[in-house]
Structure P
């Protein structure tokens, strides 16, 4: 299984010129759906092409610090169908997208996304993100909708999320705070609170920009 993850990562780096990249060490594992965020320490690798272009490709890889076992990988292709100064609309496909659970079982899924982004000004954005995911080799069907508010204040970036998930009709709120220490280091804090299940999780990390 580790060999399969390694092959995809090597293929990505050898076939696509990566225009951004980072390595993050975090007390938890990132998830596009906040309530799925792992509470165990992870190394998170991100790389990809220029997101300001109409077409972009992005890699997200999570590796558990315990045993250095890869736990999640997504290769995300996005296309910007509307690219105006104030409003942008992206559609995306996560393929391949798979994870390895605690029992070392390989679970593959296909994920589609659509994202509407409105810029209030150069430092303030709101967006509406919809994600639909289906399991390819396991029973999984998820619909996720989130309203996001993003604000940049000097070296701080704040992102608030109000979200709805069809699994158990979960409604939740998530808040992330990033502080740019310098051109290479970013401190990150993430807090997620499910209103319906009362679940609360928090992560703290440091991101190294490559």
Structure Q
């Protein structure tokens, strides 16, 4: 059986993830430039205008990435039902991101929305991987199942360290908890970075597997 919808969908999801990654890198560069500037110097109108344009570009890139994600998952779900859960997760992520923008000053609510966003992202990644694993089983490619399980191991380790960080913050308070939980937070972020690139490579290889089948 040929899975042309899943192949096109995965390609679009990969494109969306790369676009979001580029937007994140650009946002980090902007933050670094903003903090490294001379505090005493007042930025001129041109600099403010340029920064504003870049921020609009970053927002546009994120919006385009989420739209592409939705279309990609919708296409892939026509061949494999597991992808449908990822679609609901992406929609939840968008809602939570928009909602969190209204609670930047309320630390407790913002933290709760951030945790909910992390949960939604977990389901997004989890069911994309599950979808590829199911397709690989249909195509007689057991090695993809094993690779998927390895990514799950990294994901669960990352969640474990995230939970430890949250527990410490709850016990000692946010500010003091952040300092105490710093080593666990560093490990959690490293694991999340490794997981992200493993996930990205897995989707690229999954798409290649489906293309070869067509």
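Bear in mind these aren't lab numbers, they're just calculated from the coordinates by the rules spelled out. In this text the structure is predicted, and so the values were computed from the model without any measurement. Cβ atoms are built from the backbone, for glycine too; each structure is taken alone.
Quick notes on this structure:
- Looking across P, Q, the calculation of P(r) over Cα pairs in 10 Å bins from 0, in percent that yields 8, 31, 44, 17, 1 traces back to P.
- With distance in nm of label points 7 Å out along Cα→Cβ at positions 103 and 159 computed over the structures P, Q, the top value is the one for P, the highest of the group.
- Structure (P, Q) behind the derived value 3.5 of distance in nm of label points 7 Å out along Cα→Cβ at positions 135 and 175: P
- Of the structures P, Q, the one that 1.4 was derived from, the read-out being distance in nm of label points 7 Å out along Cα→Cβ at positions 71 and 167: P
- Taking relative contact order in percent (Cα under 8 Å, 6 or more apart) as the criterion, the top structure among P, Q is Q, with the largest value.
- Which of P, Q yields -2000 [helix-only ellipticity at 222 nm (-39500 (n - 2.57) for each DSSP H run of 4 or more, over all residues; to 500), calculated]: P
- If FRET efficiency 1/(1 + (r/R0)^6) of positions 31 and 199 (r between Cβ atoms, R0 = 25 Å, to 0.05) is computed and equals 0.55, the structure in P, Q: Q
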